[in-house]
Structure 1
Amino acid sequence: MTIPYCHVDSFTGELFAGNPAGVCILSAFLADGIMQKIAAENRHSETAFVVPRADGDFDLRWFSPKVEDDLCGHATLASAYALALRKHNVWPVRFHLQRPVDRRSAPGQL
């Protein structure tokens, strides 16, 4: 199986700096266990998995080497950058989360 993959150093224009993230562009999400293994093998703090939707937007999920996360800012930016490298031409790009964010865990809301 071939998966388009991009390593992005977010928040920098320099190699080996910034906050690295992996981005996998898929036609459909793989099994959770497979995406978890890919993230563990990448060894970045986050690997994003991006799937195009019929409406032109994208579904987005994030995996650390250990767990699926609810949200990740630098991997989201990396995903938009990876789409730009692949000549995505509709901006702004819109991502849809696959898991609801637990807003109660936000600072000051506990």
Structure 2
Amino acid sequence: MTDLDKILQELEHIKKHMPNGELKRIEKIVNEMKDDMRDMKKTLLDPNDGVIVQTNKNTEWREERQKKIDMYDSKVVELDKITEWKDTVTKVLWVGFTSIIAIIGKMIADSFK
């Protein structure tokens, strides 16, 4: 006796010994489970917005971000250096302009003597 024959024999036994209402209830439960499984499968495998697609997009974004992180760090360091240079140049220009104004003021004061 093969496995298929055993299964068929068990099904016949169930049909004979179970009341018809209980079989319908079991069938209803199985159909509900099929619907639930179909919904879960759609939620997981939907090509537009399924869980797997969202996870793959997130993974791609993180990998791309990781590749660019060195570039971002170097740009931040470069910006800090430029800001520091600008501050230094501003201070030097203030000292230079103040000196020029002082020299011009001295020249004007000497011309009135």
Working back from -33000 (helix-only ellipticity at 222 nm (-39500 (n - 2.57) for each DSSP H run of 4 or more, over all residues; to 500), computed), options 1, 2, answer is structure 2
Just checking, which of 1, 2 has the largest value of FRET efficiency 1/(1 + (r/R0)^6) of positions 9 and 49 (r between Cβ atoms, R0 = 41 Å, to 0.05)?
-> 1
Out of 1, 2, which structure matches 42, 36, 29 when Cα extents along the principal axes in Å is calculated?
-> 1
When 1, 2 are compared on distance in nm of label points 7 Å out along Cα→Cβ at positions 65 and 89, the highest value belongs to 1
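A value of -0.87, -0.95 was derived for log10 I(q)/I(0) by the Debye sum over Cα atoms at q = 0.24, 0.27 Å⁻¹, for residues 41-96 alone; which structure in 1, 2 was it taken from?
Considering all the candidates, the number was obtained from 2.
Taken together, the values in this text are just the output of simple stated rules run on the coordinates, not laboratory data. Note that the coordinates shown come from a computational prediction; the quantities given were computed from them, not determined experimentally. Cβ atoms are built from the backbone, for glycine too; each structure is taken alone.
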